[in-house]
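The structures considered in this document are given below.
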Structure I
Amino acid sequence: MTKQRYPSLTKMVLQDLVQHKWVVLLGVVVVFNALSIVYVAHLNRQLTAERDDLLSYRDTLDREWRHLVIEQNALTEHSRVERIAQQQLGMRDVTSETEVMVSW
């Protein structure tokens, strides 16, 4: 019996890869495309979460601003200012007898 010699497995695999290089290239492109889709989806989810956080923060700031406007309106109310002027500063309304004209 004669011993038949087969080429090594590594050599056969390399020959098949060279022979079917377009199939291998297409496979690499498909895998790369799939990984890039996963990465872009991940980035999209991160940006959506960040946008939701920023919208929540904006709503919090808006509520705080509205409360400050209400507080400002309450503090600048004419009757309150007049009461503080009379009680704390001792101010009173000007009458024609107490009015003094200053000339230039």
Structure II
Amino acid sequence: MGEELGRWAEPGLLVLTSLAEGAKHGYAITTDIAEQAGVALGPGTLYAALQRLEERGLIEALPAEGRRRPYRLTAAGAAELSAQAERMQRLATLGLGRLRSRLA
């Protein structure tokens, strides 16, 4: 599972990151991702990611609020996001360190 969420702009990872702030419905997730990550997710991409994350127990749907269905991060989703963020941070530190030593 971790390998699938490992790409930096992977929709699932972006959704988990958005939901780390709190429960949101689809449009709010899309808006947050666009504003914070500069990535525009289309509805098909977003809802496919939501379905995959829910099937894996990383998020859960909450009761609908009118036509909107909010989602929230589960404990497993928070653990996965934390592991992925730490892995990406280590990779970024390694890459930046190697670039600095190369340019020195």
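Structural remarks
- Among I, II, structure where helix-only ellipticity at 222 nm (-39500 (n - 2.57) for each DSSP H run of 4 or more, over all residues; to 500) as derived comes to -20500: II
- Structure (I, II) behind the derived value 1.00 of FRET efficiency 1/(1 + (r/R0)^6) of positions 30 and 70 (r between Cβ atoms, R0 = 25 Å, to 0.05): II
- Parent structure of the calculated result 2, 13, 22, 23, 17, 8, 6, 4, 3, 1, 0, 0, given that P(r) over Cα pairs in 5 Å bins from 0, in percent is the read-out and I, II the choices: II
- Among I, II, structure where mean count of other Cβ atoms within 10 Å over residues 14-21 as derived comes to 21.4: II
- Distance in nm of label points 7 Å out along Cα→Cβ at positions 38 and 94 - highest-scoring structure of I, II: I
Values in this text are rule-based calculations from the coordinates and carry no lab data. Here the structure is a predicted model, which is why all the values come from computation and not from measurement. Cβ atoms are built from the backbone, for glycine too; each structure is taken alone.
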